[in-house]
Each structure stands twice: as structure tokens, then as C-alpha cells.
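Once you scroll down, you'll see the structures, which are given as C-alpha cells.
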Structure 1
Amino acid sequence: MDPSKIVARYLDGRTLKGTTQNFFPNKPVFHVNRQGGTGPGDVIEVKIEDLKAIFFVRDFTGNPKYVERKQLAPGDRPQGRLMEVTCKDGEVIVGTTTGYDPKRTGFFLFPIDPSANNSRVFVVTSAVGTARFL
């Protein structure tokens, strides 16, 4: 399995960029090889309960000038249901989901903009302020 590029956003505002090969939505802990790390001390154990979300990214730099589309374009046929999530820190994430259950630890959202840097986002349920289907 190839490593996934991720940006882990903590509840306290910290950010961790790196790769992971052992993230599973039903496991409480996974490991991240810190971006640019070369030694064993660069592998960080991450607890899901400490996170707001895990952003699975295409690249670590992205395009800060790019404005991600948050609405469906004519002809779009999304998989799953369109959802808007407002995190407790005020960040709004829009995407589609097939597995939202507020009783679970978290759920995946898939951006509706195919040019977005995020390929998917695992949102930790405890970090959600409001969630609504659109």
C-alpha cells in the first residue's frame, strides 16, 4: 500500500504534515512520517481523539490562491449525499458522504471540486459544531 499524503489538523490548532500507511477510521491511533523526516524520530503517533480532521492531499503546498468550489456544477452527479460541516473552530467543509453517523468517531467527506487539493477529508465527529445535508 502506497503511503497517503495527509495534513492532520489538531483540535488545539496544530498541524502535522506527512505520510501514513496505517490510518483506519475504526482505529484510535495511527502513525505519521513527518514531512521531510528521515529518521525514526520523525514517526509520530497520532490519536484520533486529539484531531479535528485529517485532510488527504494531492500535494503539501497546494495553491493558496485557489478558491475551492463549494456548490455542485450543472451536470455533476455526486456519489453520496451533499453535506456541509461546520467545525467548532468555525471552519466550514462541504462535500459528499456515504457514511455519516454522529455516533461514530468520524466520517469521510469527498470534495465536490475535482480540482481541490484535498482528495478526501476524515472529519472527527467530536470536532463538529453542526452538520447538515444540503
Structure 2
Amino acid sequence: MVKAKEKFALWLTPDARDMVEQNYRADNCVSRSEYIEKAVRFYTGYLHAQEAGAYLPRILAEVLESKLIVFGERIDKLLFKLLVQDAIMANLIAADTDVDLQTLESLTGTCIKTISRIHGVLGFEDALKFQKELT
């Protein structure tokens, strides 16, 4: 519901008046007065936000920091689970594989070079193709 409005004289430069005239319909305002009132409210909010500038970044930083801590803890737990599964797989394969240490060291060097070259994105299909090329 619209509150009572008061009429008063408003002085604008011709440029500012032209801006109001050209834009009030584009902003879905029914009148120039509505457009000017919205502009005044927007600018006042902008000024108040500048006053709160010292407060908002600190609060924002605290919120982001707490979210990042929770995210980091979750990543830590997921990485731990992944490493446990990787250790299980490595031990199962090592128990059932007849590979000498020299071959293992050679494969380690090859894998380091490959992973560095492809930026850590290696799938099972890539490893299978590599192993098939060796035989």
C-alpha cells in the first residue's frame, strides 16, 4: 500500500532530467516520480552499505572461513577413505603379482612422468592401453 506522498520542488540539470525521461519506462515505473524515488532509495542503500564496509568484509570473511574449514574437514575424511581403499588394493595386487623391484621402480618413474604430462587425469582405460603396449 502506497503511503501518502508529499509534493515539493525538485531541481535537476537538463541531463539528469533527460536520463529520467529516457529510463523510467524501461524500469517499469509508472511515473517519473516513482523512478526518482527508487533511485533515491537505491543510492541511500549504497551509501549505507559503504558505511558498513568495515563490518561486512569481516563478517563475510568469518562465514567463508567457517565454510572452508567444514569443506576441508570433509575433503580430509574423503581422502582418508580413498587412501585406505588404495592401500587395500595395492596390498591385494602386490600379494598376487610376481613383479621384481627393478620393474616396480621403472613403472614408478614412468607413471610419474605420465601423470605429470597429463596433469593427473589417468583412467583405467589409459593404464590398460599402456600395459598392453608393454606386452
Structure 3
Amino acid sequence: MQLAKEIVATGNAPKAIGPYSQALKLNGLVFCSGQIPLDPATGAVVPGGIVEQTTRVLDNLKGVLEAAGAGLDTVVKTTVFLKDLAEFGAMNEVYAKYFSADAPARSTVEVARLPREVKVEIEAIAFVK
């Protein structure tokens, strides 16, 4: 069986700034790297708290998925990394607006530190439409 691997890159999410890709497509699946709340136009962390940061992260993730031929509606698994698990409720309210029907499987963990001292990072696995 030959594997069809394709790198995904878009200007609708922050550029990869290291030896990784925004996403990778492999035989109909999309593996998205973790997105943090960076404005794709400026590369700066968006101002605000967990609500604003989660919104930006999910918008970034949406941009990567669409560039891969997928979408939020084709996500099967997410992993949410939170700086402070006490902010789970506020993050979850925003998350629910993006994944309202047929929500994907999800893991949420508190981590000691995230890049650029952000509050949230989310990665996803989806399938191509």
C-alpha cells in the first residue's frame, strides 16, 4: 500500500516556525498541529483572556482544516491543552459554538507551560470531505 502524504500550509493560520507543518494529509486524514492564539496577519498573541484566545485558536484551526479540504464538521478528535484547568468552563463555552452538533472526541489536559505563555492550544485530527 502506497501512502499519499501531503503537507498543508495556509495564510489563514500562523506560519509554522520550526521543523513542523501546520497540518499533514495522509490517505484522507488530516493531522493538524496544535494551534495557539496568534493572529495570522501579525504573528502576535491576540489580546484578552481565555475566551478571546480560544476563539482565535479555533479560527486558526478552521483555516488549516479548510486548506486541507476538511472542516470543523469533519474533525474526529481534538486535544486541548490549557495553562489553567480552572478556565475549562470558559474555554468549553467557546468550543461548543464551533463544535455544536456531532462533537468530536476530545481530551483536555492542564499543562505547565505553552509557547509564548498563551492560555490554550488545540490540535485536531479530521477527515477530508
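Just so it is clear, none of the values below were taken in a lab; they were calculated from the coordinates. Note that the structure is predicted; figures quoted are calculated from it, not measured.
Source structure of the calculated read-out (helix-only ellipticity at 222 nm (-39500 (n - 2.57) for each DSSP H run of 4 or more, over all residues; to 500), -7500) within 1, 2, 3: 3. Compute percent of Cα pairs over 22 Å apart for each of 1, 2, 3 and report the one that scores greatest. That would be structure 2.
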